[in-house]
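Several structures are given next for inspection.
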Structure 1
Amino acid sequence: MLYGKTILLGISGGIAVYKAATICSRLVGLGAEVHVIMTESATKFITPLTLQTLSKNAVHIDTFEELNPEVVTHIDLADRADVILLAPATANIIAKLAHGIADDMLSTTLLAATCPIVIAPAMNVHMYEHPAVVHNIELLIQRSVRFIEPGTGQLACGYVAKGRLAEPEEIVAALDNWLSQPKLLAGKKVLVTAGGTIERLDPVRYLTNDSSGKMGFAVAAAAQELGAEVTVIAGRTSAPIPHGVQMVHVDSAADMLQAVLERFDNSDIVIKSAAVADYRPKVIHDQKLKKKGSDELVLQLERTTDILETIGKQKTHQTVVGFAAETEQVDAYALDKLKRKNCDFIVANDVSAEGAGFNGDTNIISIYNEQGLVERLPLMSKLDAAQRLLHIVAQHALEAKDDERDR
């Protein structure tokens, strides 16, 4: 799958830079067109001439060195790339990408890129485990950036620990594997709901829940990886928005219902991962409620319209996937919800389990259809869980289409 692909190889400064020469050579040998961008620090370890000779293309270092007056180089490179590989990636370049800093050729090109980005870190073990670096990596994972974990071994600093750049063969194989994934959802429109809704009590107070939107955004990113056109309807969230998806922001359950119904007929797959309020205040006050003499305040609540149940009744060709956050009897409640709301799949998790609750970066999910349990996934990142879910859903959608064609 690397044959004919345009790969942008970003090289940042560290002792592992020497491996980048082998990576470049292997990619070219497999038929890829490789363009190299080096940081100034990287040129202290290996000469640009080496990479130019191996890639058979000019090596880019200076943002202001425009060799072709017909294009802006960093934009042109970003637009042409099928994938960007950062190897080795230092803590510095990871931080720049995570926080949108563009102060050299490599970081500027990264911000202009819309293609997949794959990062192979290399650094001292204490740097790799530093909370700031861990946070930056988690942030980029939430934005669908792929990471090739460093290996454990002898580091340049003398430690024997995790932090050494993965071997060139591993990096090239991982890159080939990701690029070879079939676009199972190409031409499909996927609608995802994410985050928590808010139900106003007055201008300064509202009812909501702990949903961060991370799982919904991971689902959206996974669907996009499989070639789908993705729209996300999001309530209150605290996670980074996946790049390249169409976003629709809403507040209340009623707003989300309207947004979903407006797009439902034109959707092929609807994945309702939002945590929608079951109740809302019966009266929304125009002015801030003031404390009164009583020590108690009684709120009257009324049911909101069940979005999943509504679209379950209305579905024709759509594949509908619901989510169930439970604290007990997960299997029973999930299967009951799937039947009552006429879903094709229910994704359930025990939010009281460690690593499976709201706001975290991991999840433990079980996937059900009308026949029962489809798959129970162990603790893993929300993106990995979402990718597995989307492969199951995509396969179902393809089989349903084949059955319809046969009829």
Structure 2
Amino acid sequence: MIDLSNLEARFGAGNYAPLPVTIVRSEGVYVWDESGRRYMDMMGAYSAASFGHCHPRLVQALTEQARQLDTISRAYFSDRLGPFLARACTLTGMDLALPMNSGAEAVETALKAARKWAYKVKGVLGDQAEIITAEGNFHGRTISIVGFSSVAQYRDGFGPFPPGFRLVPFGDAAALEAAITPNTAAFLVEPIQGEGGINVPPPGYLAEAERICRANNVLLLCDEIQSGLGRTGRLLACQHEGVLPDGLMLGKALGGGLLPVSLFLARREVMEVFRPGDHGSTFGGNPIAAAVGLAALETLIDEALIERAAAVGAHLLNRLASIKNPIIRDVRGRGLFAGVELDRDVASAGAVVIQLLRAGVLTKDTHRNTIRFAPPLIIDESQVDWAVDRLTEVLEDVAKTDTLLG
């Protein structure tokens, strides 16, 4: 038998360090390895598998559309794109939507729109526009995006970076207000920072950021690529504070776990700065992506997955918070988007993740020595209980041995 993990390591670039498991099949909240062992997926492909793996309705939408019409490019209209964009705009309260593929592409689209809006609408002088972002952010991997990351590794070796970005502390509305100048085009922020460590800002932060942006004629751009589409128990995480941004990025779950689909949605004044030829994508908005994206949005509503995430997410957070173990420094999150931060002097979150793998739970560590949990929204309370019980057992074992540093 071919050693598939070695084959991938032999011919693949070393930009990932996969856990020692090879997945060959998936269904619902479970995946199976090549030996037939079942694991519970508590990471959900960074929210991309929010509907569960191989959801029958989404697979049907994909296969039926693939048999009917595939990619034709945006040089022509298709019968699939209009209904998809209309549904996305209606659900989110946005006026217009621009389809792309990856989340990073949606963010890049937002940055381009914000800059052109600054020049064409706000009146900022050419090439002087600034965009404010938050420390600890993760918006993608392109040159411009890593250029305003505060994580040294994401920047190391990739400069020089495009200018025009300023960083402020996440969760600090006063710092945002102090950083705004007449050249400020936009404030780009994740309502909850995912990769940064499942960082939830103080109550009222997003609402105050919205007020500050409105008062200063600055666009509020919310990156909901991980936190959106029901993940936190609302359609959008910013809705917990009644915030309606000027621009919005969606991705990951929008493709139903089957293919990359993303959107930049915005107010008409912002989106109408684009003219034919300004921006585009060969695959963005292709009929298959549009069919799956529409099916994903309809499934989210029809199966009441937003409400499910709110209820089961509260159970998840309560169970995690009830674990009595001195290794745990903090439990934070909202809905089915949770992080357990560990004392880095005692245990490495990465090493604990390996132990969880052996116990049958798949997840991944992230910044601040945090284990993240973002399972499919279809998960039920008994499945949550099983996964949290495994975490409890692993942490108890770590506490007994005193140290598990990776």
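Throughout, read-outs are computed from the coordinates displayed, never taken from laboratory work. What you are looking at is a predicted structure, and each value in this text was computed from that prediction instead of being measured. Cβ atoms are built from the backbone, for glycine too; each structure is taken alone.
Among the shown structures 1, 2, from which was the value 12.9 of Kirkwood radius over Cα pairs in Å, for residues 216-279 alone calculated? The read-out was computed on structure 2. Supply the structure label, taken from 1, 2, corresponding to relative contact order in percent (Cα under 8 Å, 6 or more apart) with the calculated value 11. Of the structures listed, the value fits 1. Here mean count of other Cβ atoms within 10 Å over residues 80-87 was derived from just one of the structures 1, 2, and that gives 18.4; the source is 2.
Ranked by distance in nm of label points 7 Å out along Cα→Cβ at positions 72 and 96, which of 1, 2 sits at the highest value?
Details: 1: 1.7; 2: 2.2.
Evaluating distance in nm of label points 7 Å out along Cα→Cβ at positions 72 and 96 on every structure, the highest lands on 2.
From which structure (1, 2) was volume of the Cα convex hull per residue in Å³ calculated, if the value obtained is 152? Attributed to the structure labelled 2. When Kirkwood radius over Cα pairs in Å, for residues 184-367 alone is computed across structures 1, 2, the figure 18.4 traces back to 2.
State the single structure among 1, 2 that was used to calculate distance in nm of label points 7 Å out along Cα→Cβ at positions 56 and 352, giving 3.8. Only one of 1, 2 returns 3.8 for distance in nm of label points 7 Å out along Cα→Cβ at positions 56 and 352, namely 2. When mean count of other Cβ atoms within 10 Å over residues 152-159 is calculated for each of 1, 2, the greatest value falls to 1. Comparison across structures 1, 2 (criterion: distance in nm of label points 7 Å out along Cα→Cβ at positions 256 and 376) gives the highest value for 1.
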